1. From which structure (I, II) was mean count of other Cβ atoms within 10 Å over residues 110-117 calculated, if the value obtained is 18.2?
2. Compute distance in nm of label points 7 Å out along Cα→Cβ at positions 118 and 254 for each of I, II and report the one that scores greatest.
3. Suppose you compute distance in nm of label points 7 Å out along Cα→Cβ at positions 78 and 246 for every structure in I, II: which one lands on 5.0?
4. Taking FRET efficiency 1/(1 + (r/R0)^6) of positions 222 and 286 (r between Cβ atoms, R0 = 30 Å, to 0.05) as the criterion, which structure among I, II has the greatest value?
5. For which of I, II does semi-axes √(5λ) of the Cα gyration tensor in Å, calculated from the coordinates, equal 38, 24, 20?
6. For which of the structures I, II does the calculation of helix-only ellipticity at 222 nm (-39500 (n - 2.57) for each DSSP H run of 4 or more, over all residues; to 500) return -10000?
Structure I
Amino acid sequence: MIHAGFDPSFIDINIRPLTSENELLSKLPAFGEHWPNTEITFIPGGNGFNFCRTLSSLGENTTYVGPLDDFFVSLVNEQKINVDLIGIEGAKVNYTAILNTHKGEIQFNNIRGELSPSLLNEKILKLFLKSPVKPISNIAFNPKANEWVSSLLLGLREEYDQLIFSDNTKLEEKIKLLNGISFEGIIFVDPSDISHYPRIKEFFQILQALNTMEGDKYLSVNEFEMNRLLSLHNISPLELSKTLNYPIIFHTTEVVKFYYNGEELYSLDTQKLSEKKTFVGAGDVFNASFVFKVLKSSHIEDALNYAIKSASFLIEKGVYPSSENLK
């Protein structure tokens, strides 16, 4: 059983303005215009939930751990999404309005709640500990993300100290205690859009602290997230990979690169698609599909190609892929 999420959840208001031929618009309508042909749907989402949904669609038994409310749960049930749910008590579900065009998407996020160490308990930490995948995501959408993430990572010690559950513990103290922790499974970091995250330097300290922990780790970023990290120290992707000393997956609509220890090990072109129905969740599908293959002990290049194929299927078909779809 994979327990994933451990991050903010969202209800996505998916807005798809269409042409008379029912294709996504290539440019936005003019200001003041009332567009007549628009699909609007409500979708349970967020990086962590989409990650879980993909793993489930590919055949894994998966539980999403995160904020829940009645509307979120009802959408999961109505849309027959085969993901088990465990709520984090006291945490609120957020909302996102997603405007889709033929070239991509624009998201407008409404943050209504936060995940902080005081919302953690031993049950949540044990789920994180036992899962073969230990995800870290949606950093910029949680005001106390650095405290939340560092507390989750400290939970891997299997020794529950009260500082883990305290909102008042200094972040520097927790980061120091991460040194030398060993764990089983994969820590998979997908920070999401961190371009406006004011505490990016502190988050980078956590990324560096991961280097001292013993176990498999991956950082997955798109071009905007990569540029934000590089701008901190005015370095190149190769230099960043050497600084962190664990694999970095860099994915764009045109290319996927895999960096490790100062080298670019793989550079793969993405698929050219004749039809594009949605971009919502494509990055999460890519990440989850990569992890799915890595857990099956696949070669890294094979896992990357599988992830490209999986994300392309979602974009082109508008539905989550199954293992049968990707043969």
Structure II
Amino acid sequence: MLAELDALIVKYRERYGEGKPYQILLAVRGIYEGGKTPSRIQRGRIIRAVWRDEIKQVKPALQDARVQLLSNTFSAHKKTLNQRLRQLAEAGENPLRLGLVRGEVFGVLEDQDIEAYARKIKSPWLMEDLRSRVELLDAEGRLARVTRRTRLKALEADLKTFVHAIRADGRIENVVVTPGRKVSEERVVGGLNVTQAFDPPFRLQETRDVVLTLEWVDAFRNQVEYVVDFVQFPRKGRTGLEVVFPSERPYRQYQALRGGAPGEDQGLASGLQEEPNAIVEGQTEDGRPTLTWEIENPAHRARHRLVWEW
């Protein structure tokens, strides 16, 4: 297995770079030196190796506590690492489906059961195959038409409403939801919460296709702009994000980023990491340029951004 693992590490580095998930991968691989297969690797050992410089900055008496505080950070990076190793498996570049399993040892990655996860955290909804389209209608970025389509699955009985959390610079206008009806619009910092009511209510395990349309006014006036996809509820299947540009002002360059917090837009550098998923260039039937980004089974609570420079 070690030869295949070393080849996988090379492929991982080529595709995803040398961030913290890669450093975790190397730290675990180092424990396999000598050909021994450990039954369990303490995550504290990995954390001390990967975050060595940060841990050394605190007093020796406080280092164990610092390692414990970094445990959640490690778990988040481990989740990213396994998600990427699954992507390599789907691409045929990880034929053994290797990943970090229980005990932080290498083994065969388990299939993701996103619905089981949603039930575990008591999410009322599971979203499937979300597609967002942002159509920039003028060269100054004054008006954009947004269409968001998804399939909602009820994980509880008698669900009557769904709240769309819409965030954007500028104003949000002309919000329409189908099926059902819009019953409220609540202005919040950075955007709008729109409540959609269903009649009849969802039965347990019932699915319905839901469409949200709206207009963003004065939302894309800067030289560098972006659209955000935040995974509010557990999401299964493919998430697609498409931006359509006016013919008279196409994009100049672009990238996909992950992470950060709402409102981070100054150079898009703070807390953000580049996403390896390819952005596809294309055009509409009438010749307008488009950028499309997709991901399979995005992580819950993740925030993805498609960024471009006009």
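Quick note: the coordinates plus some simple rules give every number you see, no bench work behind them. The structure displayed is predicted, hence computed values, not measured ones. Cβ atoms are built from the backbone, for glycine too; each structure is taken alone.
1. On the way: I: 18.2; II: 12.9.
Computed on structure I.
2. On the way: I: 4.8; II: 2.8.
Top value of distance in nm of label points 7 Å out along Cα→Cβ at positions 118 and 254 goes to structure I.
3. Working: I: 3.9; II: 5.0.
Label of the source structure: II.
4. Values: I: 1.00; II: 0.70.
Answer by largest value of FRET efficiency 1/(1 + (r/R0)^6) of positions 222 and 286 (r between Cβ atoms, R0 = 30 Å, to 0.05): I.
5. Numbers: I: 30, 23, 20; II: 38, 24, 20.
Derived from II, not from the others.
6. The read-out comes from structure I.
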